[in-house]
Structure 1
Amino acid sequence: MQALTVTKWLQMKKDGIPISMVTAYDYPSARLAEEAGVDAILVGDSLGNVVLGYDTTLPVTLDDIIYHARAARRGAPDTFIVADLPFMTYRLGAESTLRNAGRLMQETGVQAVKLEGGADIAHEVSALTAAGIPVMGHIGLLPQSIHQIGGYKVQGKLEADIRRLIDDAKALEEAGAFAIVLELVTDGAAEAVTRALKIPTIGIGAGAACDGQVLVYHDMIRYASPYRSKKFVKTYADVGTTIRDAIGAYVRDVKARTFPGAEHSFPGASEIAAQLYGGGEAKQDAGH
């Protein structure tokens, strides 16, 4: 399997071929995603919620992303991987953004970085792409701005909002972004943005008109406790229940002394063991 390239992303949109993307944050998850044939992997700052136990993505650091992106890269060496620039690693001026994005690319081997924002960060996107760093944009709901926007609200309900989303998307495209994530926006807004662009859109909670889709790994397989259902997520497996039941069965076996059984043990050397614990000496003394 040959990894996508930026030019292939553009060709897939042109040819009308949907793009499949999933998040992955470690070696086994990325390995399984690659084996399943996913087009691209996102090492998102959503790892803060589903892996690290934070309430938001804001505490996630650049070191966190680098650590997990390295593991994902080892698991999926032949898949196009995008990694998030976390909160406060950009919007600090082009020089700081370049430094942080460059470190992320060099230390992980991912093919691209993702930034949240529209026209307001276009100058930083331009600086990154001019330096040879592929950029995926992200508009609509911006999790890193969750406190400012007042919660997880669907975007693009009003005509003015749709126009703003289109303007932001075009600004990112002109700055050199090769694709844009549309998160939690109305179907109509997503379709309008998708039609306005030459670069592909990747939807999450943005309907079927996008050029591709991305889901959080832990959401699509219910790898969480408690699991909170989301309208835009389709459940493909209930791994959380399977894991909990399996561990529960193990605990019961240990308590009942039914594990380990003979099939899990290594018989032999009983005489040596007896001598080590004094059994051999006792027999010897009795012979005298």
Structure 2
Amino acid sequence: MTAARLSARELTLAYEDRTVVDRLDLTIPDGKVTVIVGPNACGKSTTLRALGRLLKPKSGAVLLDGESLAKLPTKKIAQQIGLLPQTPVAPEAITVADLVARGRQPHQHWWQQWSDEDEKAVTEAMERTDVAALAERSVDELSGGQRQRVWIAMALAQDTGLLLLDEPTTYLDIAHQVEVLDLVRELNHDRGRTVVVVLHDLNQAARYADHLVAMKTGEVVAEGTPAEVVTEELVRQVFGLECVVVPDPVTGSPLVVPGPPWSASATAPAHSGTSA
């Protein structure tokens, strides 16, 4: 198995007294795109938050290069792990360029506040996410889709070896969803970034993942290649959905075709037409 910089061991996560993830073991393959899928409230976003140290474990640990995140300085983690949470909040009246530039803060020092390298990283991140023309606009004025692309640009500007994205296609139309996920693949393929993405769309997950993790009720139900994980039985078990799995005509990856919708007539008991 390939080396893994990021992993979770016996990880239990809770909000007050409600346990969401229980004794989870998870290894993120280095240099791959890992996608976490599962039904709502299964713990996938909570797990991602813990992997980025936004959530303190109740027990167990998240390890970065063999060391517990809890013991590492925040700045060191920010230099290694970029995290885009599900609903980030921008400071009031901040411009697009200024928000993207904040991604460079972990790399700056007291004796050198801004460098040519910082400028290059910000410019490239904005170009890759198609927000360069919005540089002087206030983030508050943008549409949901534009705002999401700006947040992704900030995460890219951080220029970390590990990138965690929680539902990065939220608010995006289908064309921009594909652009963002193509960008994720490009960062992985061309630059060797290790990427972990939480997605709702199982077919997008199967198309873009090297490694797919299926979760249900705070546990990993299955993990492996999309071909290994996305089966009719697994979709029924995890999502409660009858389906047919066929090859994607474009990529050959598994494609989930939902079964017929439930109807009362399909389950209604037959009547003989005679009275008792």
Structure 3
Amino acid sequence: MPELPEVETVRRTLNELIAGKKIDRVTVNLARIIQRPDDIEQFAFLLAGHTIQTVERRGKFLRILLDGVVLVSHLRMEGRYGLFPADEPVEKHTHVIFHFDDGTELRYKDVRQFGTMHLFQPGEEFQSPPLSKLGLEPLDADFTFDKFSATLAGKKTKIKSVLLNQAYVVGIGNIYVDESLFRAKVHPEQTANTLTDEQLHALYDAIIATLQESVEAGGSSIKSYVNGQGEMGMFQHQLQIYGRQSKPCVECGSVIEKTVVGGRGTHYCPSCQQVN
């Protein structure tokens, strides 16, 4: 699933591709992608004639801002956007097409069919699901250490599970939680409320650094992820712990182990990451 760095990369490339384009009409080939409104004809009607101003992000969600309406889109497992000439053949599993008045089309393709789209009046998107219950944004200026530590305070849950919970901190995802915990030398099964101030500071810094480095590398292409221009991310070549089970730790040489935490495959070094 695309995580924060991948969605941020898609946001940046989409912004370059579609900002300023005017929607002539919308074709919906799979109704369940459209979550709000629940009528696909109304969805198409509300978008027709509007011009895309910019593309923003909240957690793993894209916010496509138009003049008078906001489209909130979640890529989920394998959703992807691409800009095509209108006369180019439409690929299989293309479920939504935004036809622009300049002869190009923004096409949403989703093999797994798990992606979602919600339409709101400007500002309303933050008052209703799916954005209303999201937690701290780790690459925003207001993601301070005090807010981060306060969010973790009193949580008797394993730290990895806490970090994966979008109600606390958004967008980190499985890959980047493993990478951040390794960088901070925190065991994924240590309960959040037992982290020392030193561990909290190390983890806070590690989350920001890991996500920033991945954004700079265009995200991680572990399975099928590509950005809005069809390009793969490169951060997978910099991963230090994720996917490296049975290989030597880059820090100490111990064999990296894999377990399951909160239902997710979890990689850690038994020597570098010990439970306090």
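Coordinate-derived values only; no laboratory data. All values reported here derive from a predicted model rather than from experimental measurement. Cβ atoms are built from the backbone, for glycine too; each structure is taken alone.
Of note:
- Given 14.5 for mean count of other Cβ atoms within 10 Å over residues 169-176, calculated: source structure among 1, 2, 3: 2
- When Cα Rg over 2.2 N^0.38 Å is calculated for each of structures 1, 2, 3, structure 1 gives the greatest result.
- Comparison of 1, 2, 3 - label where Cα Rg over 2.2 N^0.38 Å, for residues 161-256 alone is highest: 1
- Which of 1, 2, 3 leads on relative contact order in percent (Cα under 8 Å, 6 or more apart), largest value: 2
- For 24, 16, 14 (semi-axes √(5λ) of the Cα gyration tensor in Å, for residues 33-144 alone, calculated) the corresponding structure among 1, 2, 3: 3
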